[in-house]
1. If mean count of other Cβ atoms within 10 Å over residues 62-69 is computed to be 27.4, which of 1, 2 is the source?
2. A value of 1.01 was computed for Rg/Rh (Cα atoms, Kirkwood Rh), for residues 142-205 alone; which of 1, 2 is the source structure?
3. For relative contact order in percent (Cα under 8 Å, 6 or more apart), the calculated result is 19, so let me know which of 1, 2 that is.
4. For structures 1, 2, which has the highest computed value of mean count of other Cβ atoms within 10 Å over residues 30-37?
5. Among the shown structures 1, 2, from which was the value 2.0 of distance in nm of label points 7 Å out along Cα→Cβ at positions 38 and 342 calculated?
Structure 1
Amino acid sequence: MSSNKPIYVTSPLLPDMPDLLADIESIFLRKMLSNNGPCLLQLKQELQRFLNLKNLALLNNGTSALYASLLALNAEPGSEIITTPFSFVATAHAITAAGLKPIFVDIDPDTYNIDANAVALAITEKTAAIMPVHVFGNPCDLKGFEALSQAEDIPLIYDAAHGFGVEMDGNSLLQFGDMSILSMHATKVYNTIEGGAISINSVGYQKDIDCFINFGIVDALPKYFGMNLKMSELHAVVGLHNLKKVEEEIKNRKKISDRYLEKLNQIPGFKFQLIAPHVKYNFSYFPIQFTNNLKGRRDHFINVLNEKNIFPRKYFSPLLSDLEMYAVDQSLTQARNVSENILCLPIYSELCFSDVDKISELLIHTAQVLEDV
């Protein structure tokens, strides 16, 4: 049943408290809270099995995972990483923190993912890696990027922050690229409250990443530059409990997504992200793009929803390339159009159909009012 409580864009998946507290008590009795404790090792093993991965490193957050993967390249300072301007700021921040330079290219207007053809044109002798983002968990052009990476002999790192549980032709999205990065932040489909992971698909990077995330220590001595990017036992145990619930979470999110589409799919001026039919999706976000006569009217829709205690988000706006620290003089036409007209609607397992219907009806009514103006 619908309520008057605020409806936010998402709500975190949480473990059942009695079971969680029992395991936290066990952690406290062991007094081993970090440094590859038994919960972290168990979580690593279970995630590798769940996602069908061979080499997985667990970190304290997804930004650290991006940062560590870029450091593992051992690229010359100032080398370039080709990526998308249509992403969360962590994508660009991690590149900069690693002493590298983000190079932004345009996106596909239907999938919202970086355009492989645009990437090919941006490659120079300074290019150290290609970093596509699976936007909202929607798989990029995997075959296109694999071919480009091999032809140009350039490493391929996927920012798969939103990609937990997504499969392409029966294969985990995290199996692709030299490395794939996962976020396990509380806002994601699957979370450890704070957490991240690197699926290391080219084994040459394994040793460097394992070393870097633990202060550069080898055989009990700090031999290389490194940071403390490890995941704690408390975060790992939350992950173990949430892993038992994530399939049901995704199943319920699909029902909500289907309900939105049932209500909104035929409304002129509403456009939805294109997801290939052979993708097993995780329904991590529900973006809607305003087009035609509704183009440029996003803030009006937001105000209408906010008045009813409903809080969608403008993911991702502004473009990374428009931020003062990354500003570049590029048209990036498709990315700009999507960024200025995108709105992510609330979607999470506990969202009831009556609230989905209420949100949908507000959007439809607002579109009709604007049509008549």
Structure 2
Amino acid sequence: MSEIGVGIIGGGYMGKAHAVAMSSVASVFDTRLRPRLEVVAASSQASAEKYRQSFGFRRAAVDWRDLIEDPTVEAIVIASPQSTHREIAEAAFSRGLHVLCEKPLGASIEDGAAMVAAAKASGCRNMVGFNYIRTPASQFARKLIADGRIGDVTYFRGEHTEDFDADPDGPATWRSTGVSNGTMGDLAPHMINAAHGLVGRINSLIAEVETVHANRGGVAVTNDDHAQMMCRFENGVMGHMFFSRTATGRKMGYAYEVHGTKGAIRFDQEDQNALWLYLAEGPEEERGFRKILTGPAHPDYAAFCQGPGHGTGYQDQIIIEVKDFLTAIETGEDIWPTFEEGLNVNKVVYAALESSQQKAWVNV
């Protein structure tokens, strides 16, 4: 076993989640690489010092460049706004640091492409924080599909729906401006990543993207509230996706259905410890979807709990993510989803925005 010095840029919601994961992962998974929290960087000295004390870092930095240049830091987590991703990642790779970056990858396709190029040139490990695809249930769904348990996939339907902006009288926030902060930049990437993981790359699509509440508290909303998209995967499978931050009643509607020639799978993140499986087997009168509760027999579950049905939670997804990141560093082999997947997701997002403007099918 050996230690690895870690720096985290951004100490807010996701910065805290990654700090907790880095502190817990060695105990949960008995990883050979053991993270050591070295430096946390934030937008002010006061906030950086607050995060240092709260999360257990050795030092605080107000400038992310100081963190990158610290000789004790060997790997970083980028949990800062998308507009900062590219510059930070390029600087980190130039110093030979491994990088885990929160989604979406940069603020544009150009940013994502540059980050992929920098990662490849450096030879360092890289990963994008698509944590929801790492639940034991969704990992098991990927295995069922890959093993042919539901036959040849014929259709995919996915959604990522929440209601945090459903109230038309709600105030404007940082989410109200900027393409990368809209639903297509914020929520859609997770479900597009799920589609890639479950079915494969998307080849073409047609989309409608719109703003439901154009004004919030006297402030104009400049990005999208919801979108729908029909798509065709590279393997010929047909699909449909819906993304919304105004879906009243939905709190974590990361959900999908995958239909095949021998069965089907259903999943809903609001019930993240269950997977619904239908197999076209046995007498017709006995067929139906059955609920599978995740347990130690499913991927990455046993490290958290020995009891089937007891369940894992949101923070556990981040711990699994960090475990994969450390494994990639240790073995020298990238683990999906890498920066390249982040770029592929971005291409789908921007193709959807283009399609909505053109009101036509476009190739990704």
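Every number here is computed from the coordinates shown, using simple stated rules; none is lab data. Quick caveat: nothing in here was measured; it's all calculated off a predicted structure. Cβ atoms are built from the backbone, for glycine too; each structure is taken alone.
1. Values: 1: 27.4; 2: 17.6.
This figure was derived from 1.
2. Details: 1: 1.01; 2: 1.13.
It traces back to 1.
3. This figure was derived from 2.
4. Numbers: 1: 13.5; 2: 17.5.
Checked 1, 2; max of mean count of other Cβ atoms within 10 Å over residues 30-37 sits with 2.
5. 2
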